[in-house]
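Read the figures in this text as sums done on the coordinates, not as results from a lab. Every value quoted in this text rests on a predicted model; they were computed, and no experiment measured them. Cβ atoms are built from the backbone, for glycine too; each structure is taken alone.
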Structure 1
C-alpha cells in the first residue's frame, strides 16, 4: 500500500481529502498481515472492545454517521443505532464476529463513496442534521473532524498491534 499526505494539488478540498485518505490508509496499514485470531484479540485487559476488528468497525460506522446521517440528513442505521449507556460501542463489540478482511473491504467501499460525496459538495455546505449542541456544521468541519477521529484511533491501532505481535510503524 502506498500512502502519502502530499496532495496532488494545493487547493483546500484536495488537501483535506488527501489527509483523510492518508489517515484511512494508515488505519488499513496497521492491520496488514495480522492473523485472524490476533485481529479479534483484545490485549488490554481493561479494554475488552479494543481490538483491530473493533477499531476498524468503529471507524467505518463513525464515518458513515458523519457523512450519511449528519451531513446528508439520512436516517441512522447500522450498529450505532443500538448504542446505549450500558453498551455505548456496539459496533466494536459486534465486530469480533466479523472477519477483518470483510471489515476492511466495507471500510474501503464506504471510503470510496465518501470520496465522491466530498468531490460533489461544497465545503461550506451545511449538514442536514445538527450536532449535539444544535449547530449545523459544514462539510469542511466534518472532514476535519474525521481526520482527527481517524488519526486518534490510528494511535490506538498502533498500540494494539504492537501488543499483539510486536509490529510497529506503518
Structure 2
C-alpha cells in the first residue's frame, strides 16, 4: 500500500528536515489533529529520526465523536457547519494545542473520497488550520484555509500532507529570528 504519491514523497523528503530544523531552532514542538489523513501527518513527522525533539503528539479524530471527545470541538459547531468546515478545522487546531505541550498545531478535516462528497463539498475538499501559542503571553493565533484537490484518495491525502506541513514551515519562516 502506497500512502503518498512519488512526487509528494520527494517533496516531503526535503520539507520535513527543514520544518524540523526550524522548530528545533526555536525550541518549539508540534502536535497535529487529523481526520481525513488518519495519522499520515504524525507518521510522516515521526519517520524522521530525532522527531521527539520537535514533535509532541498526534490526535487521530476521524469520527465526529472523537473530534468532540479528544479535542473539545463543540458539537453545535459540527451540527451547523459540518465536520468538513473552516470553523471545525480551527476548533481542532486550537483543541489539539490546548491539550498538548506544543507551541504549534495543525489540523485537517476533509473528504478524501472516493465517496462522501456533495455539491457544496465535493470529494477533494479539505479544511486545514494551524495554531500557534506564544510562549510569553500564551495567546493563540489561528490560520486556516479550504482547498479542493483533484485526484483519487491517495492524491488528496498526499496534497493535504504537503500543504499542512508546507504552510506551517512558511509561517515559521515569517517569524523574527527564524531560519
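Data overview
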quantity: Comparison of 1, 2 - label where distance in nm of label points 7 Å out along Cα→Cβ at positions 83 and 115 is highest; calculated: 1
quantity: At a computed -14000 (helix-only ellipticity at 222 nm (-39500 (n - 2.57) for each DSSP H run of 4 or more, over all residues; to 500)), which of 1, 2; calculated: 2
quantity: Parent structure of the calculated result 4.0, given that distance in nm of label points 7 Å out along Cα→Cβ at positions 99 and 123 is the read-out and 1, 2 the choices; calculated: 1
quantity: Structure (1, 2) behind the derived value 24, 18, 8 of semi-axes √(5λ) of the Cα gyration tensor in Å, for residues 51-138 alone; calculated: 1
quantity: Origin of the value 25, where relative contact order in percent (Cα under 8 Å, 6 or more apart) was derived from one of 1, 2; calculated: 2
quantity: Ranking 1, 2 by Rg/Rh (Cα atoms, Kirkwood Rh), the structure that comes out highest; calculated: 1
